[in-house]
Structure P
Amino acid sequence: MRCAVILYGPIGGGKTTTAFAIAERARSEGLKVMGVLSRRVIEGETFPRYDLVDLETGDAIPLVKPAEKAQNEEWETHGNPVFTFSKHGFEQANLALHRAAESLRDGVIVFVDEYGRLESKGTGIYVGVVKVAKALRFGGSAVFLCRNEKVEELKALLNGKAQRIFTLEAGDPETLWRLLQGC
């Protein structure tokens with residue numbers, strides 16, 4: 001069944017933690033796990049950095065860091081006064097999502113972290129999000145992470161692409177697992 005789960009919550013609300021737990025569980029159950037998750041890294045700084053984790057390869061690549069740490073044109077602010085974003089990180093994320101979209105079939109779960117402000121503007125991982133959404137027509141499941149205020153926008157993007165769209169507040173891995181099993 002082609003199914004999408006929108007896993008939502010505020011910053012620090014457990015979206016990525018819930019997704020990592022289910023990705024590991026799915027792997028242990030013999031399912032193919034692909035896509036990207038953004039791991040928060042706190043190193044005693046005022047603001048954390050985020051590393052992109054490619055779930056297929058296990059590679060971690062810097063994606064977001066505090067603005068005061070930006071040292072070259074490889075990093076862009078996108079109008080954000082607090083954080084800078086890696087052009088290379090977004091390229092790698094979109095490549096990972098492209099590979100995941102090409103592999104999306106029954107028995108495959110793709111994680112997409114996260115649909116946010118940049119994606120609303122058509123940047124960041126937007127291209128990868130769209131590819132995964134369109135690939136749902138071939139089967140499989142995808143879990144899209146977003147903040148509360150992006151749920152309706154993400155539902156609209158997924159409408160007509162997934163047979164079923166579920167929304168789930170982060171923090172309940174067992175319910176997410178049951179939804180994915182039902183897919």
Structure Q
Amino acid sequence: MKNAAPFNGGADERDYKAVATVDVDTLASELKQALSQQIAATFLLRPGEALQTSNCTFSVSSNHRIGDEARTVKVMVAHTCQGVAYDQQELARKATEVFKARETPGPHYMLVGPVQASIISVSPLIVRCHGLLAYVLTQTYQHDMASAIAGDTPVQARAYLLRSGVITRAIVTQDLPKDPDYIRFQIMVGP
């Protein structure tokens with residue numbers, strides 16, 4: 001279909017600036033990042049306390065809508081959070097207490113290093129605890145192991161030690177003496 005009538009009315013062609021989504025998103029992102037870094041400073045903490053924020057919300061508004069003609073756009077961002085202050089030493093003490101009560105498999109295990117505690121959720125309070133337990137090889141246990149592997153080849157000795165359930169890595173470089181009193185263990189604890 002063709003328009004046979006002459007064109008009338010309208011406006012002359014012109015270039016103008018309009019608000020684009022990328023303009024608002026870029027400014028909002030920069031403001032969110034700056035506010036996120038400053039949020040902890042808005043809570044008053046006592047010495048030894050740490051802050052756990054939760055229920056954080058961002059809201060973004062601007063003085064022009066996307067597509068509006070404008071030379072400038074003003075973007076406002078609000079960052080609202082709830083916060084819980086907690087005593088770091090008390091959390092570490094309680095976490096260690098709970099970890100030892102729940103994770104110690106027996107009397108010959110000991111905690112190596114501190115228990116790491118991190119807050120997962122504030123409401124309800126959920127704390128993740130992580131620690132390293134090591135089995136203490138008593139002199140009697142070491143003598144019993146030495147007696148069991150005396151005279152073994154490195155392959156046989158390694159296989160026996162790893163089957164013990166308390167040793168995760170064993171290095172034996174040569175055939176072992178037949179007398180268990182000449183066998184010594186070098187024990188290393190690590191993750």
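Among candidates P, Q, the computation of Rg and Dmax of the Cα atoms in Å that gave 15.4, 47 used structure P.
Quick check on the output: 34 is relative contact order in percent (Cα under 8 Å, 6 or more apart), derived from one of P, Q. Which one produced it? This figure was derived from P.
Each of structures P, Q was scored by distance in nm of label points 7 Å out along Cα→Cβ at positions 110 and 150; the highest score is held by Q. Once distance in nm of label points 7 Å out along Cα→Cβ at positions 14 and 134 is calculated for every structure in P, Q, which label goes with the largest value? Largest value of distance in nm of label points 7 Å out along Cα→Cβ at positions 14 and 134: Q. Taking FRET efficiency 1/(1 + (r/R0)^6) of positions 94 and 158 (r between Cβ atoms, R0 = 25 Å, to 0.05) as the criterion, the largest value within structures P, Q is that of P. Computing FRET efficiency 1/(1 + (r/R0)^6) of positions 22 and 102 (r between Cβ atoms, R0 = 41 Å, to 0.05) across structures P, Q gives 1.00 for structure P. Taking distance in nm of label points 7 Å out along Cα→Cβ at positions 62 and 142 from the coordinates of each of P, Q, which one would give 7.1? It must be structure Q, since only it matches.
Since every read-out is calculated from the coordinates, none of them should be taken as a lab result. This structure is a prediction, so every number in the text was calculated from the model and none was measured. Cβ atoms are built from the backbone, for glycine too; each structure is taken alone.
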